[in-house]
1. A value of -14500 was computed for helix-only ellipticity at 222 nm (-39500 (n - 2.57) for each DSSP H run of 4 or more, over all residues; to 500); which of P, Q is the source structure?
2. Rank structures P, Q by FRET efficiency 1/(1 + (r/R0)^6) of positions 15 and 79 (r between Cβ atoms, R0 = 30 Å, to 0.05) and report only the one at the top, that is, the highest.
3. Where does the value 13.5 come from, among P, Q, when mean count of other Cβ atoms within 10 Å over residues 39-46 is the thing being computed?
4. If we compute distance in nm of label points 7 Å out along Cα→Cβ at positions 47 and 95 for structures P, Q, which one ends up with the highest value?
5. Identify the structure, out of P, Q, from whose coordinates Cα extents along the principal axes in Å was calculated to give 89, 29, 23.
6. Assuming 26 is relative contact order in percent (Cα under 8 Å, 6 or more apart) as calculated from a single structure, say which of P, Q it is.
7. Given a value of 2.6 for distance in nm of label points 7 Å out along Cα→Cβ at positions 7 and 87, point me to the structure among P, Q it was derived from.
8. Comparing structures P, Q by mean count of other Cβ atoms within 10 Å over residues 55-62, which one has the largest value?
Structure P
Amino acid sequence: MADWSIEKLRRIREARQTKPSFRPLGTLVDNVLERLVYPRQGKLSRLQAAWRELLPNELQAHSRLERLYRGQLQVLVDNAASLYEIKLLVDQGLAEQLQRLCPAVKLSRIKIVRGQWEQTSGKDL
């Protein structure tokens, strides 16, 4: 028979009785939200406010900030006339003005895309 010492048996027993340490799911979700979502949401809400401040009212209703990825801001515009006018504003330095108002957001380019979006009761971005 194998040489089983009391110490070895105690270690085996402890190893079998220890339960893995689980953290509550709510704690994990809170950590993810605090590290990833809240900082990004704050930047995007400041960018949205600057966009509304710089754009004329008639163009605000026809445009929506769609996404920000690697410094490229994608703007969705619902008609060709508004798209043309926003492109003119971009050519006149709209990106630089947005960058000045939102220095925390690294903005390298504004891409204007024609398309439609679902109307929601909340804010666009």
Structure Q
Amino acid sequence: MNQTAILLGVLCLLFAFANVAAEWKGGKGYVLLTKVAASSSFLALGLWNFAGSFYGSLVVVSLAFSWIGDVSLVWRSKRALFGGIAAFLLAHVAYAIAFAGLPSTRQHSSVLCLSGIS
């Protein structure tokens, strides 16, 4: 793992913790700022690590839709809620396509089976 990926990972954590604190304190401006910063750092980390393969491209597309969903939900309106839900749905569809394209192994099947049970 290189230094850029580590830095982006640390930024993800810091912005996520800052967002939780902003939500707890109730400052809408800080919530928006930290939510966008956290989601943007997740997307940047995905671009840095996953671009270049079909699987990686779908993960980045999923992260981009998740970014849209996160930003939409900050506004707390009915329209933004439905937009956010739609974006998260598309993100999960892209994740499912990405994971379905991975080679199947006994370990993957066990994990999928156990996650379906729980």
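Just so you know, all these numbers are worked out from the coordinates, no wet-lab data involved. Owing to the predicted nature of the structure, the values given are computational and were not obtained by experimental measurement. Cβ atoms are built from the backbone, for glycine too; each structure is taken alone.
1. Source structure: P.
2. Answer by largest value of FRET efficiency 1/(1 + (r/R0)^6) of positions 15 and 79 (r between Cβ atoms, R0 = 30 Å, to 0.05): Q.
3. P
4. For this comparison of distance in nm of label points 7 Å out along Cα→Cβ at positions 47 and 95, the top structure is Q.
5. Of the options listed, only P reproduces it.
6. Only one of P, Q returns 26 for relative contact order in percent (Cα under 8 Å, 6 or more apart), namely P.
7. Q
8. Top value of mean count of other Cβ atoms within 10 Å over residues 55-62 goes to structure Q.
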